[in-house]
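J.: Dropping the structures in below, format is structure tokens.
Every read-out reported here was derived from the displayed coordinates using simple, explicitly stated rules and does not represent laboratory data. It should be emphasised that the depicted structure is a prediction, and the values quoted were computed from it without experimental measurement. Cβ atoms are built from the backbone, for glycine too; each structure is taken alone.
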Structure P
Amino acid sequence: MASGEGKYNIKAVSKILGIQPGTLRAWERRYKIISPKRNEAGHRLYTDEHVAVLRWLLDKIDKGFTISQAIDLLESGDNTFESFIATEDKDRAGMLADEMLSVLLRFDEKKAQELLNQAFALFSIEKVVLDILANLLVKVGHMWENNKITVAHEHFTSAFLRSRIGMIFHTLPVDGHLPKVVAVCGPEEEHELGLLIFTLYLRRKGFEVIYLGSGIPKEDISVVIEETNPTILFLSCTLVTNLPETLSLVDELKNVFPDLKVGLGGSAVIKMPQENRQAFEDILVGTTREEWDSWLKEKLSR
């Protein structure tokens, strides 16, 4: 679970779970199921773990258990607790992503901000970015590619996501012991949100990331590499038509900077023919957090 620190007052928990504050207080007094700490003003502060326990108990009550029966199950070590929380969190994240997409396609930025704030209150930064925003990004991309939304819809949604992700990016600390990274879109690329999400993952790990985004001429990329001397360069390509030029740039940079480690990702890379994938297998970073972790571990161990 995301945090062991108290961050929700009783009003917030009541709103999240749909349960009256008086019921919460009664359960705490009678059953001692959770013990929220109090702030200096004496107000209860609930943790993510507290909310998860209460959510599980409410699910049992919805299925016909009494509160005392549900608590007995919990205290007996009922093995459905962890699986329930994992499934429920995944479902809730998916629903939030769908609802956020719906309001963004109605150009309702205020409601989208409220939903995103709700997501950050419920989940960790990694989960919000990788399971909600990334999911939203993929859906918008598919809809745009299949002409199901207009360019205006795509631009509005992208601008919203870029703004919020950028705000998070610049608040994360850097670990000076980790290598420096440059992240840039391939030639002619205009879609940068996938790369931005990936660089947020890197910053969350403590990497110093020099984020260049899209629209950078090839010669300027070389200048940045010369001036900053990064250990790793990450390139992103989302449009299949731009992939040959991006792969050509990879070869050029590896020839000029033989010690530079290069990583390549993006939706166009996923669609790459198998024969090309084999030729570039060593630089493909993958699409999941597990694959990203594995790629970094392998490259940095050399």
Structure Q
Amino acid sequence: MAFSSDNVAVFLAVLDHGSFSAAARALGRVPSAVSMAIAQLEAELDLALFERSSREVRPTESARALEAEARQMAGQLRRLQAHALSLHQGLERRLTLAIAPELLSAPWSDPLARLAEEFPSLEVEVLSAPQDDALRMLHDGAAQLALIYERTKVDDRESFQELGSEVLVPVISPRHPLALERNGSFRLEDLVDLRQIAIFSRVAEDADQRVLISRKVWRTDSHLATLGLVRAGLGWAYLPRRLAQPLMESGELLGIVFAHMSSELRLWVDVVWLNDRPLGLGSQRLIALMQDIAGLEARPAGK
């Protein structure tokens, strides 16, 4: 076979440097070895690739016609070698990140974009699931990392990195009868008997008590479903401010204001993994990239 990884590298070096001697220096070889490799390639292809002169070589039309595919072949080989090295160093084949639906609007995609640049062969799976379900996926081995709100109880099987906080704001549709009556101004006790739309686990019966206020609750497993029900005037809900703010500014949602206290709820956000399962190279790097954005130091479980 005429082309090989070695003579493609030589062919491209001569194209790039314009002479056998300069290509030889770039490749760490002697000029005669480069000249011989090109001559052998030309003989096997039965094509003249370069016009020789005393000082330089010029690529022929045949060489220019082959250049693009040769560069593509060299690039594929570099990617293959990088992938093999990454696997040797512990890169997982697939990284699965489970995310609580309220956090889908959080800036987690930027670290993933940087991860994709560093490990282009890594498959990434991003799954949205209510917080309890995301943790269950983590413990069942269906995900390596979970992006969730800080739990009220810490599991010593888990380690986590705090990534900052998310502000939840109570919102209601301006079309809701009570919103029209009160113009968004409520007391906390007013919400107890007003239907709340809350995200629940698909399996667990309990919701996060920090955000559960009303006696009457409709359940969803998605922030988008929650948003749709609220916009339809079927109840009120806590939603991430970054999601709700544009809708409040456009008048599609009305922020609920408490007369006697702040209505906002700030929850800390963690990326969580298991202590007894070694993290692959991609998972470790993603945690570090998330930490860089958060600007926070890791803290051990239980502290």
Structure R
Amino acid sequence: MLWDRQPPGGTPVVAENSPTVLRRWIAFTLRRLRQEAGKSRRDVVDLAGCTLAHVSHIETGRNLPAPLECDALLEFYGVPERTEFFRELLHGARKGRDWWTSKTFLGAVPSWFDLYLGLESSSVAVRSFDALVVPGLFQTADYARAVIEGSVPELAGNEVRRRVELRLARQQLLRREPDPLAVSAVIDESALRRLVGSPAVLLAQLARLAELAELSTIDIRVLPANVGAHTGLDGTFTMMIFPHELPGYPGAVYVETRLRGHYYEEPAEIAEYHEVFTRLRTQAGSPSDAPATIARIAKEIVA
């Protein structure tokens, strides 16, 4: 089973992944190991002498288990050989620090977005569908500023600046060494025509997209307006794929509303979004078509 796989070397998963993601993976894996072992949360309560709420908090990532508590759970689930690995994970989750929690970015985004930043920074690949604006990983500073000011007009100028800086900092993942983040993005044509900021701002953004489309790790496809109704009409989404050092974690799909973000992590849920994304990619055509489409839209804006 996937749960029996040990990552090579053990410790790289701690060194290279966000503490936020390590916390999430510990919770996800302990829940799955319990289910694989045929144990209920009540069984864990009887074993540990704790409350159901305590077990729930561990399995949702709200709280981390104590090392000895984790050892007992792994023994109870029939995988005591994973004790040392989990201790490394617990240490990394407690002692590590996510880059966006520095003073520079602290409080720049809502707390519920922290998990997204952790998932994104630990991903090896991202697949997204965007229908309203250009994805944040591709935005220029001026375009990002206009998007933020338009969507949250009550923000003070210094808060807008910090959000823009955070968005640009995220883009370092596109040139991460030695393994840059691989991005496959389907962007609705209407998003590229939306006049965000000014014609000059939009043109610069389109030029940036054309530049990114040349990178071997980035696949940009434009979904033509003449496609009509399609499977992405129920909303935009982002799928995140994780490295083999996090065995068994199926990845996550992120969907955002104005009030908070929602994460789908069950294999069946992810499979459904994967199917939708595959259809959208097919309808959008080849990535080799994107530069010409972007150039045509830019020419029409100038005219």
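J.: Determine which structure produced the value 5.6 for distance in nm of label points 7 Å out along Cα→Cβ at positions 74 and 202, calculated from the coordinates; the candidates are P, Q, R.
T.: R
J.: Could I ask something else about it? Here volume of the Cα convex hull per residue in Å³ was calculated and came to 144; which of the structures P, Q, R was it taken from?
T.: Clearly, the read-out refers to R.
J.: Compute mean count of other Cβ atoms within 10 Å over residues 18-25 for each of P, Q, R and report the one that scores greatest.
T.: R
J.: Quick check on the output: 1.3 is distance in nm of label points 7 Å out along Cα→Cβ at positions 138 and 154, derived from one of P, Q, R. Which one produced it?
T.: Q
J.: Continuing with this model, one more query. From which structure (P, Q, R) was helix-only ellipticity at 222 nm (-39500 (n - 2.57) for each DSSP H run of 4 or more, over all residues; to 500) calculated, if the value obtained is -12500?
T.: Q
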